[in-house]
Structure I
Amino acid sequence: MLQLFNDKNKDITVYVNDGLYPRSEAKISVFDSVVQGGDAVWEGLRVYDGGVFMLDRHLDRLYNSAHALAFNNVPMRDAVKQAVFKTLVSNKMYHDTHVRLTLTRGDKITSGMDPRLNQSGCGLIVLAEWKPPVYDNDHGIKVITSTIRRNSPMCLDSKIHHNNLLNNIQAKIQANFANVDAALMLDIYGFASELHGTNIFTIKDNIVYTPHADACLPGITRGLVIEICKEENIEIIEKNLSLTELYAADLMFCSGTMGELTPVVELDGRIISGGTRHTLLNQIRTKFVNKILEHCEKIPIS
């Protein structure tokens, strides 16, 4: 589904490195590592009713990713939180908002791949926009299987939430040409990994299945769905899932910060038979909605 420009975002302010700037002036250096080689890590945050959803879990992943990539002079956790809060307060964004939080390796003293050229510390970008969830949660989405494989840890570990997204972008291009909403990416062995931007689950005979987080991002929303299933005594199994198992599922759905919980109603032209109102999915979604505010960190307004 194509996201459209929201006129409310025309005059937003964006946090870049040392403070807030108007959208037209929010820029980074051509020597920044994210420009030079996609050398950055990021998180997508969502704001509900005056709070940032799962903020600490997202920051945990951000810092784990930065540590895995050996970033130096990483800003303190509280400084990153304050940058997020300042951006939201500046824009008066307390609901229906998406935040793209990016931590780059920072500026280089000269062009090149060597991280030793980065000598001024990390760069920080907080981009908050008025933006509804990207998918239609009521009617569901149509998906094709991409020919582009999701990276193995032998190549680039998906547990690093990095800005090097060309694999996923290529998969999305294939979905666009097929006139569907999203692309399913398989791992190098041919098992389902995730959609190009969200994790996946299936339901068969009232058991929930999800792929191992080997070649897919272990998503924050994915983790919450697993917690909900355990709390609700819903059997959930992580396993290798073949395309045949996905085609035969009673229901398939995806999870993500921008997509929340969305049914997949068609995969490679096969109708997923359970429909969008499957009882078990409704139970999980109801619990998910009830947990949103419980897991939101309030934006300090003063």
Structure II
Amino acid sequence: MISKPFATLSLLAALSTLSLLPAVARESQPLVGVAAQYDTTHVYVAPDNVGKFADSFLATFGGQSTKQVTVTVTPTPSTTTSQLLQTPVGTVSLFGFTTPVPYPFGQERTGYLVRDLDKALAAARAAGAIVLVDAFPDPIGRDAVIQWRGGVNMQLYWHTTAPDYKAFATVPENRVYVSPDAAPSFVKDFLRFSKGKIEEDSAKAPGVEIGRPDDHFHRIRISSIFGRMTVLVTDGHLPYPYGHETTGYEVTDLDATLEKAKAHGVTVLVAPYSSDKRRQALVEFPGGYVAEIHAAAAP
């Protein structure tokens, strides 16, 4: 069992101290985020798969792509194609590097737009994050990469000209897998940084959600100005493809979405199943990007 008594009780005890944290955080930390529609999932694919992935992703979820450009998006020399795939259920920053990818790029799961990059980095450090890549200029603004306890990497970015994007129809969830050792610190630190709140704390979530139907695990759902996050606390004994998905996309009709996806080159890795008032599946898009897709279960 994942949720061994000592591990579960230890984590719950640590999280119980968070009840006063949002109020404290509001006083001590600036609001650095903007809104969920400005946060993207970073997807790196081989150059010959960029077009295939973009076509498949947009055919599955709808939306459009920005114009593809060839740029340097790292502080050291490199070259990649870059474009945004903007859909009603989530946005992807798509990269197709034609040069080797400098470390640690490719390991960050998301890009979060912030109001002021220097203030955001100060807030992240104050909340317990480390800065892996300090601030550097890109063609349209500035970026940095941070890491939270538990090994969760995120990119923060700021645009010289503020973007103006339509709100999502449904907000995607950032799916974060962490160990019981790191979970209390990660949750506490991220709540302080994001000024978010815990929406749900399930000490015995159904193990089917991580490919282990006979077990249970600890699941925490968080909401903040950056959108939704699901923290999956596990012992790391995860069957493929669990742990590879970084984002969950909410749709209105899961079966119809999967049929569109399969018609455009998507492989269903985990067939639909029901848990936690939702039906969900795991899929792989051309180029290797693994995602969770879910819809509310019928009443």
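Bear in mind that the values in this text are calculations on the coordinates, not laboratory data. For clarity, every value in this text was computed on a predicted model and none was experimentally measured. Cβ atoms are built from the backbone, for glycine too; each structure is taken alone.
Each of I, II could give mean count of other Cβ atoms within 10 Å over residues 134-141, but the derived value 13.9 comes from II. Taking 0.40 as the value of FRET efficiency 1/(1 + (r/R0)^6) of positions 166 and 286 (r between Cβ atoms, R0 = 35 Å, to 0.05) derived from one of the structures shown (I, II), identify that structure. Structure I accounts for this read-out.
Kindly point out which one of I, II the value 0.30 was derived from, the read-out being FRET efficiency 1/(1 + (r/R0)^6) of positions 62 and 174 (r between Cβ atoms, R0 = 25 Å, to 0.05).
I
As an exercise: Rg and Dmax of the Cα atoms in Å, for residues 30-93 alone, calculated from one structure in I, II, equals 13.2, 38. Which structure is it? Structure of origin is I.
For which of I, II does FRET efficiency 1/(1 + (r/R0)^6) of positions 46 and 214 (r between Cβ atoms, R0 = 35 Å, to 0.05), calculated from the coordinates, equal 0.40? Derived from II, not from the others.
With Rg and Dmax of the Cα atoms in Å coming out at 19.5, 58, pick the structure among I, II it was computed from. Checking each candidate, the match is I. From I, II, which structure was distance in nm of label points 7 Å out along Cα→Cβ at positions 230 and 262 = 2.1 calculated on? Among I, II, the structure yielding 2.1 for distance in nm of label points 7 Å out along Cα→Cβ at positions 230 and 262 is II. In this comparison of I, II, the computed figure 3.8 for distance in nm of label points 7 Å out along Cα→Cβ at positions 126 and 270 is attributed to II. Suppose Kirkwood radius over Cα pairs in Å, for residues 158-237 alone works out to 14.1; of I, II, which structure was it derived from? The read-out was computed on structure II.
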